[in-house]
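Nothing in this text is a laboratory measurement; each read-out follows from the coordinates by a stated rule. Values in this document were obtained by computation on a predicted structure and should not be read as measured data. Cβ atoms are built from the backbone, for glycine too; each structure is taken alone.
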Structure 1
């Protein structure tokens, strides 16, 4: 559980603990309209998760202000292409884009975090091999990068659902073989110890790091500032990961 020490650290970060720049400019950050807490849930009114805390800490230091707008996943890149937003989060160069014409124009920040990509399964499938999988639950708009080859040759049935918890519930009901949900998110959604014992990361399936970046087309200077902030504040980012109980791939490898 989070303790008061970490809560005080967060208040310090977001309440003015970093230096303020003299001038402020407001930028619009387009975000995925999905509950991917503790990484992010920009529909919350207060604590929106780790990514929000990092961006707000950066805003305090740089003097910028961020306004957050949520978009369905498949519309987020369109909003960036049409310049209705200044930034998109999260983004990754390896993800499929519905607007491939803008990919070459985008600038991505350094990673805000390295998440754990994998397939969540019932405990009985923990050591199953890829050839044994026939179905996968995927939040609508997500790119299941580890499964693209099998999807291309029609060896896997995709069940698109609206939310990560819906994908997890399909696994719990044994209606799909696995769910493409990030490890930390799955741990948060599996709220009870009983559920956490039932669902686990598939050890024999591809899993590993997937990095979350802030992307832009026009605001490259701000991305460069954010990159400097990330490099200079690694201790702060580590504190925030601890506060949000986020494991990175190396942390998980140490536990397996």
Structure 2
């Protein structure tokens, strides 16, 4: 069986400081991507134990190298590299399942380092569904009939995924501490985290279980066409869209757009 893994960084155990751990120039960035790689390796081990014969991973955190230490990667994991910041690539209907590793909740979810894409739109709606990175990734694979069977990350990410697909397998590695309205992507986050070893064990077991759900998990799909609505906190993020003919400005910080496919989403 063939599995594609979409990787992020903010949902990895022990990651709580965006500037110091999640940015390439951050003091602890190298440590952070090592932690992410060890979690990914545990996922790969679990998937193989569950029957995976091919595993591909896309390091999706920022630009190259994307939040993964290439030298430490599991020998059976194939990396999709230099794919840019536009989302996962190199997947099609030949894959049996997709897994999300190291994910965070959407903006406003109250999770650890919660945000939605970059440069951090406050709210994104597809018709009446408010979405974040989890839903868009699930829908992208759903377009080609590939189900998402596992999500690893903080509790907010897990809750978000289960709301979209109740039967999905999950691995929770940390929990936010503090008032929800004060939490955000650029903050230094208070959190309760599993140790790296415990997080890896949890992910390994969950990945094995997830492989058994491939045949019973339906691909998550977004019906097209749909109305896209995006809100930012500052007008400067919206200025680049206001002259596009297909965009209707709703305010200085928000706009709407009719989309015929997921590829037409802009933010």
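Who wins on relative contact order in percent (Cα under 8 Å, 6 or more apart) among 1, 2, i.e. which is largest? Could the numbers behind the result be given before it?
On the way: 1: 26; 2: 22.
Between 1, 2, the highest calculated value is found for 1.
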Q) From 1, 2, which structure was semi-axes √(5λ) of the Cα gyration tensor in Å, for residues 33-120 alone = 23, 15, 14 calculated on? A) 2
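A value of 2.3 was computed for distance in nm of label points 7 Å out along Cα→Cβ at positions 89 and 201; which of 1, 2 is the source structure? List each step's numbers first, then the result.
On the way: 1: 2.3; 2: 4.0.
Of the structures listed, the value fits 1.
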Q.
Suppose volume of the Cα convex hull per residue in Å³ works out to 118; of 1, 2, which structure was it derived from?
A. 2
**Q.** Source structure (of 1, 2) for helix-only ellipticity at 222 nm (-39500 (n - 2.57) for each DSSP H run of 4 or more, over all residues; to 500), computed value -7000
**A.** 2
